[in-house]
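Where a number appears in this text, it was derived from the coordinates with a stated rule and is not lab data. Keep in mind that this is a model prediction, so the values were computed, not measured. Cβ atoms are built from the backbone, for glycine too; each structure is taken alone.
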Structure I
Amino acid sequence: MKLKADLLVHNIGQLILPKASQKPLKGQEMKQLKVMKEAAIAVSEGMLVWIGHQSEIKSIDAAEYYDAEGKTVSPGLVDPHTHLVFGGSREDELALKQAGVSYLDILSKGGGILSTVHATRKASEEELAEKAAFHLERMISYGVTALEAKSGYGLERETELKQLAAVKKLSETYPVRLISTFLGPHAIPPSFKEHSDEFLEEMTGLLEEIKRENLAQFADIFCETGVFTIEQSKRFLTAAREIGLGLKIHADEIDPLGGLELAVSLGAESADHLVAASDEGIAALAESGTVAVLLPGTTFYLGKEQYAKAREMIDAGAAVALATDFNPGSCVTENLQMIMSLAALKLKMSAEEIWNAVTVNAAHAIGLGSRAGVLEISRQADFVIWDIPNYQYLPYHFGVNHANSVFIKGIKRWERVPYGTFSLPEAGKAGRF
């Protein structure tokens, strides 16, 4: 008797199948990537119900047949670190940076993060959601079907909650899996310049309300020289853990303060940035279940020479994921594919490691390890059909969009305009997904 399905995607040249695992892939596991040639998949009621060889498709009775034309298919990509919701933009600062004006000088004139905070406070929840929708749709077009979005551009109660409410609205509007993170202690506002403990206490005081209103799944803090110390970060994250929020941390981006070690000791899902992580921190990471979320796009955009030590981390036995860090100041891109190329060129990661880092490990970094990043029977059918001949090609050919079509719950949510039929979407129309 034939298996009935709503959709059969057949004639797949290569089907990328990251290993389904209850824990993130670590060390040598990241080098392993199953790739099935001449494959097909079947979907019913939004779930994968069959994965097999092209020669076996006669056993499937599908309502719809979709010819992949020999293209490569992968799980939907997962972006585990973004600052999706914010007001305004800061393109005017680029010329200042090129002229050698320091960030501190820009900040002293109301620029930098203070500019974004001002614009975000000024915007309504609806305006923030509409702007974020534009960026979210672009992320989907690049093959992202799950992502994390942080607050952190309010630095006071009303705007932080407004950002989180905008994320929640988007999660209810779009089919993607959207995970929310409270990053209230993202910076120290000028009014608390000499009273960072008081500001941190104010942000800590929001945790119970955020948990009660289901506005975030994670809490995050920027642990860095000139921002929050190890002691302050520990206090905030411990309080977040006690009320049931998952933990993340911006750590060791500039100086090796020990933020990575703190993340490991607290059982954080991820520690992010880590450009300056110490050898001791990397060793502790390798013995833990914490995922290192690396952001090479930020290093590239800021013109820094030193990138995170991905090679050392993986070789030591750690779990690594990759993310865009999309934000208006230090990494202005929604293109996770570009990050995959930077990982190959600057982090010296192999194609196999890169694919694992933007699928299964990225999913684990935002608490979706059992629901995203993997193509497996009985999981949601989120997948991308790519205009690439094989899985090695995407990191190699950089700076363009290789996605042909993006499926979420087995439904095509985005597709490339076919060759020879150029058109523009209706201006100002969000929510086309």
Structure II
Amino acid sequence: MSAEREFEGVLIRRGDRDYDRARADAVWNGRKPRRTPDAIVRAASAGDVARALSYARSHGLRVSVRSGGHNWSGSPLRDGGLLIDLSGLGGCEVDPVSATATVGPAATGRDLVAALAPHELAFPVGHCPTVAVGGFLLSGGLGWNSRAWGVSCADVQEIEAVTADGRTVNCSETENSDLFWAARGAGPGFFAVVTRFRLGLHPQPAAIVTTSLTFPLAEVGRVAAWGERTARELPPYVETSLVLRASADPAATPPAGPQVVIAATSFAASPDEALASLAPVAACPFAAGADSRQAPEPTSFAALHTGADSLWPPDHRYAADTLWSAESYETQLTRMADAVAHAPSPRSLVLAPVQPVSEEPGLLRNMSFSPLGRSYCVSYAIWDDPGADEANARWLRGVEAAADPSGHGGRYVAEADLEAGADRARRSYAPADWDRLQELKARWDPENLFHAYLAP
């Protein structure tokens, strides 16, 4: 039987008519890496994954995997090898009695919100609605309301995975627990293919209310100092972010001036509780100097996704990098402000969620993910002109260097610029966790079938 007929899905080899389109579709980013796999399998079932791994072993091909989301560095695209495309493995089955959901790796945050809402259940999905859960959960997952609920992978109860030798295994805290530990944080360096997640769910907040204050970027130090202090005193169900944006209105000609925004969203048990929890933001002592104020207003997960979606328009070009640091937000954002003010693209921004995940020890147990600093920032270069690729890539690395002059800061593997240095992946983990990941890869993937982390 030919290889093509073995698959329920499609095998596409380099040189085939559909190859260029399949390769381009494998990266959501409009800026496509030049790396070219030898073949791509668009899996139609978990069985296809096992067949794809067998095909790779028999043809001497190394393997990479994509679920369908936003990998800014394009890690799934590697020179040579086989790319297993899981974007056809979606689906979401909800069991309201046990408050669990079984989802495929290609299910998106928008899919999950839509499936859970009728049951008044929720999950800390990614902030952008088109992010697929596969890569998001494997990297840890900094989702909505994760300051209260914890990093998203904390709610992964079980996975089904296909290992390098073609076996399908279930993994949980009691079964294949070492592979389960790695799956909760290893990201694009994970050494198996997850075909199913079982998730624990939360009661849907009765009231979601959001508010914000926007100031000229010159106020960054004062806003960041007050914002961090205030955010850490708010209830854990209030998510607070500081944002440096290159322009108040990227579409304006000329672009409007750069700004700093403090935005807070409360996921509360009642409207009154939500309003009370946001009152300290409204009481900002220098609010009179704000460019604009958004009064507290009710919203929903779906509406939050709509707003976030507008920040990441399709067909644009993106580069991103992250930083965990022992420094305060005031120090970090002040260092980055000048670079943001002079960004080559008015769409570019720096997002700094204050305490992005719960610090309760119980919500950080048994996972390879860990927060690696007091503050966390992610820089996004966003542009649409291919001729501006180099300028925006240079800007991204410049703003990160300004924030981390020693070069020793921690990273978050899901959004780190993995092409910027061979240590980016290593710095995404505590040293002992990094060592354990290498040991587990050698045990579960002794022939090194799966590509390791992307590096220059």
> Thinking of I, II, which structure, once Kirkwood radius over Cα pairs in Å, for residues 154-249 alone is computed, gives back 13.6?
Replying inline: I
> Computing P(r) over Cα pairs in 10 Å bins from 0, in percent, for residues 10-121 alone gives 11, 25, 17, 13, 21, 11, 2 for which of I, II?
Replying inline: I
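For which of the structures I, II does the calculation of mean count of other Cβ atoms within 10 Å over residues 50-57 return 20.9? Intermediate values should be presented prior to the final figure.
Working: I: 15.1; II: 20.9.
Computed on structure II.
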>> Tell me which structure, out of I, II, gives 1.4 once distance in nm of label points 7 Å out along Cα→Cβ at positions 242 and 258 is calculated.
In response: II
>> Suppose distance in nm of label points 7 Å out along Cα→Cβ at positions 98 and 306 works out to 2.8; of I, II, which structure was it derived from?
In response: I
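Rank structures I, II by relative contact order in percent (Cα under 8 Å, 6 or more apart) and report only the one at the top, that is, the highest. Intermediate values should be presented prior to the final figure.
Working: I: 21; II: 16.
If we compare relative contact order in percent (Cα under 8 Å, 6 or more apart) over I, II, the biggest value is for I.
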